[in-house]
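Nothing in this text is a laboratory measurement; each read-out follows from the coordinates by a stated rule. If you're wondering where the values come from, they're calculated on a predicted model, not measured in any experiment. Cβ atoms are built from the backbone, for glycine too; each structure is taken alone.
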Structure I
Amino acid sequence: MENQVLSEFKKHAIFRLNESQRMIHLALAKVNEEQLWQLPVSNGLRLGNQLLHLCGNMTQYLIASFGEKTDERKRDEEFTVAGGADIRSLLTLFDNTVKQVINTIEEAPESAFTRIRKVQDFEFSGVGVVLHAVEYCSYHTGQIAFWVKQLTAADLGFNDQHDLNQLNE
């Protein structure tokens, strides 16, 4: 039987991944295909590259390392693509990646969360791997939101369904 702390950790990791997925969809609904591949600054990442890089990172950390699958990531290629994929296909890739990541977290035995593994040049427990992937997804969600706001001056409506001025109970 899974302990309560691990159960809560998994639940909230999955909640945060779903929130990032929702926010990325809302943000990218505001841009066109040309803006998807527009470079923000000379050493920046296009929105399309952000999605490719995010999928690569989550796949390497969670699906391959944590899920004990072969790591086939070609990290440098995530940065060099400058077009070709449209918003819909990139969101499909991202959605499929998030779904696999969530399934990997949900199906992992308790021992997977304490086992130490090497990912890239770092050593993490399974908890560290999951935390990295969730945090990294949130980090890139913020970058995507920032760049979309710069491109469009649009309100992304991330929290339209919530009263953020409500005080804690």
Structure II
Amino acid sequence: MGAIFAKTPKGHEEITVKAGGLTPRQRRVLIMIDGKRTVDELRDMLQTSDLQNTLGLLEDSGFIELLSIKDAQGVPQPVSDQPQASITAFRPASNPPNLKEMEMAKNFIMNSLKTFCGPFAHLHIVEAAYAAQTQENLREQFGPWYHAIVQTRAGQRRAEELRGQLLKVI
């Protein structure tokens, strides 16, 4: 199975106008999205470690949309008219919040930043994560955390794995 994205009208406009403030890497990914290639095919072509994050940013910004999903036989199946979760979507928040999972997420953020960025780097992210009283507050630190991780060589190699681990508890 593989998700296939297509450019929205806003995405096509961004290709010609360049007004969306995209980085060169994000722009390159947007250009490569053609409504035919799966995410796996894009990953093989682009050789980028943060493709999932980039696709999520492009989708959330309205530059791309999920067009279809290839089934086990490789046949594209159109997505239903029901709204689809964003590629970077968090799981539904528990009510009341699971304090154990929140603590695990806070520790994961702190330990991964310490491991990949150094013991005193990005303390503002760690402090904001530990100050979070709700899952929503904690989830606000996901983007800055991921950006900090992918700024390091070792973090880039493990970014998707780390992202998946954090999304399980955040």
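Before moving on, here are some points about what is shown:
- Structure responsible for 23, with relative contact order in percent (Cα under 8 Å, 6 or more apart) calculated and labels I, II on offer: II
- Parent structure of the calculated result 2.1, given that distance in nm of label points 7 Å out along Cα→Cβ at positions 29 and 109 is the read-out and I, II the choices: II
- For -18500 (helix-only ellipticity at 222 nm (-39500 (n - 2.57) for each DSSP H run of 4 or more, over all residues; to 500), calculated) the corresponding structure among I, II: I
- Identity of the structure behind 3, 16, 25, 22, 15, 10, 5, 3, 0 (criterion: P(r) over Cα pairs in 5 Å bins from 0, in percent, for residues 45-116 alone, calculated), options I, II: I
- Highest-scoring label, criterion being mean count of other Cβ atoms within 10 Å over residues 37-44, among I, II: II
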